[in-house]
Structure formats: C-alpha cells, structure tokens
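What follows is calculated from the coordinates using simple rules that are stated; it is not laboratory data. What you see is a predicted model; the values in this text were computed from it and never measured. Cβ atoms are built from the backbone, for glycine too; each structure is taken alone.
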Structure I
Amino acid sequence: MTSPAQRYWVGVASREHVLAGVRAGFAQVCHGKAGPLARMRPGDGIVYYSPRERFDSDVPCRAFTALGHVVGEAPYRFDMGGGFVPYRRDVEYVPARDVPIGKLRGSLSFLSGSSSWGYVFRRGCFEIPARDFLLIARAMGAAAPARSSGLLPPSV
C-alpha cells in the first residue's frame, strides 16, 4: 500500500462529526466539497483535528481525534437528507486516542513560526509532511498499527 507518492493530510471537523466518520469508515471535509478529497489517493494518511466538540457548540476540543488511511478510489456523493449531499472518501481508521494540540504545537513544522497557530486549521483540509504525521500518530498511540497497515513507510 505504501508508495513513493504517499501523502498525508489534516482534515478539520468537530469531534462529533469525526467520530461519526470513524464509525462509518469515511472522511468528509470542507462542508462536503469534492476538491480536497479528490487530491487524496488510496494509501494516503489522514488525521483529523477537532477545534470543537460539536459543530453547533462553542465547547472547545482542540485535539487530534482520528487517524487512518484512504481506501476508496474516488470521492462519492452521499445523501444526508434535507438537500445536503456532500462528498465523502472511504477511510480505514486505526485505533488512536485523542491528543490535545498543546502537547504537539511546538513540534509540528506546519505550525512553526506562527503565533496564530489556529489559523492554519481554517483551511479545512491540507497536506502535511510525513514527519509531522508520524509525530501525531505516535502521540495518538497509533504509530504501530499505522506502520503495520502500510500507512507509515518503514523509513519514517
């Protein structure tokens, strides 16, 4: 599953929405837009950051809440009812625990040099270096399952 073109992504969603995706085996980002999901390929890693516990609440979460790899070939539409038909990607998640951003903030290259560290997450979905993905995976206790599943290359 691992290939030289393997890439790593951060998706941003409330913890409640992330856990729904984990239970059903999918990723959905940027309010259901297809573009970010179309850039992903099977085998790519994805980690979710949750700024809030729930979409409709101000209760903060500020943690990485799920980690897995893309298994589906392409984004697909899913009718959630009420006229909302977002795009999704199939994802196989590995067992992982929530990790507060404060524990990793100083170690992640995609946050370095910014006093407004939370601003980067407003993009909703973005690529990160393999090194940062591995740091997050280790902190989440997911490095071993991620490596054995082919999510992380042996050399990282």
Structure II
Amino acid sequence: MILIDNVKKDRGAFLKVADYLWGGFSGLATIALIIALWQIGSELGGEFLLPAPGAVFVRAYELLADYKNSEINITLVRSLVGVGTACAIGITLGLVAGAYRSFAAFLKPVITTLLSMPPIIWIVLAIFWFGFGNASTIFTIIITVLPLTFASSMVGM
C-alpha cells in the first residue's frame, strides 16, 4: 500500500515485485562497495598486507573444493557447538532476566565483567585451563557469545 494524500492506493503485483527487487540493489551496492574498497586497499598496501579479493575468493574455493584434506569440518563443529550452547544459555537466561528484574540485577555484575573483557584474554585463559583442542575453542566461543545473546534477549524481553 502507498499513501497518496492520506488515501491508501493498492499497487499491482508486478509493481510490488519490482519494488522488492529494486530494494535489493542497495544490499548489492553495499557489497560491491566493500569489495571495491578491499581491492583499493590491496593495491595501496600490497598483497602481503591485504590480499586482493580475487585471490582470497580463489583460495576459499580451493579450500572448499578440497575440504577432506582441510580442517573445515572441525571448525564448523566447534563453531556450531559453541554458538549453539551460548545462544541456548544466553537466550534462556536473558528471557528470565527480562521478565524478572531482580534476576537481572543479580546477573548484571557478571555480564558486565564478561562484556568488558576482550576475547584475547579468554583465549589465553582457555589454553592454560584446557590446553589446545576442542575444549578451549568451544569455551572461548561460549564465553564470548553468551553475554551478547544474554544482553540482547534481556533487552528484547
């Protein structure tokens, strides 16, 4: 619906589809601008500092084509377990904290502390506590994502 002189005017299906597709061009323009700036940065800084987008896309394709000889599966499993666990805990606690202000006040110091610590600190601590491997990676993902999902779902509630 379009408002013309405070009167709703219905448009045909073709115009609705055309308007929807035209709106997608802004997203494509943003992506094209980012890639263009990336290319300019690569030309100014050199391939060592910032590889060209074409080279990165070709290498990404090579890695995905030969995924059996790379560690992509391990990375995906760690990411899914970490983000999934963090979202489940963070959203659940956030919804409860949004509904009950006393619970939010109880968790506020912990969440504020977790939000203020840079992830690099958690990476170092996780390596000391769990060593190299799945546990340290998943812990770092959870401890980084959980406060953000908690705060967002609490505010949303």
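With Cα extents along the principal axes in Å coming out at 64, 52, 33, pick the structure among I, II it was computed from. Could you put the intermediate results ahead of the total?
Numbers: I: 44, 36, 25; II: 64, 52, 33.
The read-out comes from structure II.
Tell me which structure, out of I, II, gives -27500 once helix-only ellipticity at 222 nm (-39500 (n - 2.57) for each DSSP H run of 4 or more, over all residues; to 500) is calculated.
Numbers: I: -5500; II: -27500.
Only structure II yields this read-out.
Rg and Dmax of the Cα atoms in Å, for residues 72-127 alone was computed and gave 14.2, 43; which structure, I, II, did it come from? All intermediate terms of the calculation are to be shown ahead of the outcome.
Values: I: 16.0, 42; II: 14.2, 43.
Here the read-out was taken from II.
Assuming 26, 15, 7 is semi-axes √(5λ) of the Cα gyration tensor in Å, for residues 64-103 alone as calculated from a single structure, say which of I, II it is.
On the way: I: 26, 15, 7; II: 37, 6, 4.
This value belongs to structure I.
Assign the value 12.0, calculated as mean count of other Cβ atoms within 10 Å over residues 40-47, to the correct structure from I, II.
Working: I: 21.1; II: 12.0.
Attributed to the structure labelled II.
Tell me which of I, II gives 28 when you compute relative contact order in percent (Cα under 8 Å, 6 or more apart).
Numbers: I: 28; II: 25.
Value 28 for relative contact order in percent (Cα under 8 Å, 6 or more apart) corresponds to I out of I, II.
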